[in-house]
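Got some structures for you, see below.
All of the numbers you see were taken from the coordinates with simple rules; none came from a lab. Computed from a prediction, not measured in an experiment: that's the story for all the values here. Cβ atoms are built from the backbone, for glycine too; each structure is taken alone.
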Structure P
Amino acid sequence: MSDQHLLDTKGPGQFVHTDPWRVLRIQSEFVEGFGALADIGKAVSVFGSARTKPGSAYYEMGVEVGRKLAEAGVAVITGGGPGSMEAANRGTVEGNGVSVGLGIELPFEQGLNQWVDLGINFRYFFARKTMFVKYAQGFIVLPGGLGTLDELFEAMVLVQTRKVTSFPIVLLGVDFWGPMIEWIKGTLVAEGMVSEKDLDLIQLVDTPAEAVDRVLHEAVTPALNGEQRPE
């Protein structure tokens, strides 16, 4: 895979022989992403596990999140894969909204799900992650695994360090996310690794309606009134 070839060290001289050409490929991914997403308007990125099964409670939560965002006139951006990503894209289509999927080259996932209207496939995780943030006014995070945690904590760091502003991060599922938040309080805050106010970066809710309401109220509504996040 492209990420693997980029990050593996092959020995001295690798940059001279291969990496300059790889830089051009990376550049092309940014250009393609910027061009494809520039006009999608108001959008929210929805994250969640690729392993969520259709018909499960988490899957149905994703469908409802997508549908409610679409009905509010907000585009939905997901990773374009199966599971919760598919669910959010499906709900968006059912709500007559703009369904975006940003796929990634992986050995164990095949292509974009059938509910993606506007899809882009990326080779590099960092190019893909830029699109999740640049074109969204907030995140809704469904239960998920390592990939979901990676996206969640990166978003928190970006807000904490003020790389992005006015960017709500809403966790959906009290039973799932509650223990993680308690660990952050009981260990990271207690040990002085993070500040207690850093917990204000995230909001914990238990229903799709609450999740969508928080994002619409805190991020998308200002955008509707002409207030834009700084570039």
Structure Q
Amino acid sequence: MQIEQAVDGITRHYGPAEWIPVMATRAPAQTIGLALMVQGILEEGPLAQKIKHFMLFVICVSQGKTPMARMHHTAARRLGATDEELHEVLLVFVASRGIAIYIDGAAIAGLPPVSAPAVRDDPLPGGQQMLAYFESAMGQLPEFVSLLATHKPAVFKSYYKLRSENLKDGNLTQKHKELMLVALNTAERYQRGIEIHARAALQCGATQEELIDAMATAILAGGIPGWIEAAAACKSVTAGAR
């Protein structure tokens, strides 16, 4: 790969940006290395590029890296991302990362309000059913869930409501939502979170190749240290699946 090809490749995914010629003129060999990494991550593997940009968008929002979040938002839009999809992407992370990720992400994406749909006020299931949901979704009943249910029942119910609603099929499949959580937990080097959502993604029909593709995507926002944690989690999860 020549440096001109490297610059074109990086620009194709990130758009024109001042840092690209700076890196290219000061460190051409490393720029070529980066271009090959970007190509290998975004252009290869079973996951669609739009899904990968969703992953990188929400990772950068979570990290407070607004310029990078804007780049990935723009790339996702170029690939056909809709307001409804971006809204759903951000909702996935409200329960685990707080309301700030939705506030900041919605502002970057320019999401407008819409007419509120009619919603049935269905009663919540019983406490044991909610605990069974978490046990099934997470492979076991974690202590933090039991503690929440015992000492903060109102918060426990709200956590169940948010999590169960946000992770079901919608404009995006539950499989892709679980893989996005895998990617964010990889960037954050949170092995337990990677394992929980990797198992859930596999239960939703994700392949091992898709799982690894999601983990590798996070390298562009979190670097290799996250991948090290993800590799250990992947070995644990796939060994348990056999």
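Where does the value 0.65 come from, among P, Q, when FRET efficiency 1/(1 + (r/R0)^6) of positions 139 and 155 (r between Cβ atoms, R0 = 25 Å, to 0.05) is the thing being computed?
Q
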Out of P, Q, which structure matches 0.20 when FRET efficiency 1/(1 + (r/R0)^6) of positions 35 and 115 (r between Cβ atoms, R0 = 35 Å, to 0.05) is calculated?
Q
Identify which of structures P, Q gives the largest calculated value of mean count of other Cβ atoms within 10 Å over residues 75-82.
P
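From which structure (P, Q) was distance in nm of label points 7 Å out along Cα→Cβ at positions 19 and 59 calculated, if the value obtained is 4.4?
This figure was derived from P.
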With semi-axes √(5λ) of the Cα gyration tensor in Å coming out at 34, 21, 14, pick the structure among P, Q it was computed from.
Q
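Can you tell which of P, Q yields 18.4 when mean count of other Cβ atoms within 10 Å over residues 123-130 is derived from it?
Derived from the structure labelled P.
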Could you tell me which structure in P, Q was used to calculate helix-only ellipticity at 222 nm (-39500 (n - 2.57) for each DSSP H run of 4 or more, over all residues; to 500) as -22500?
Q
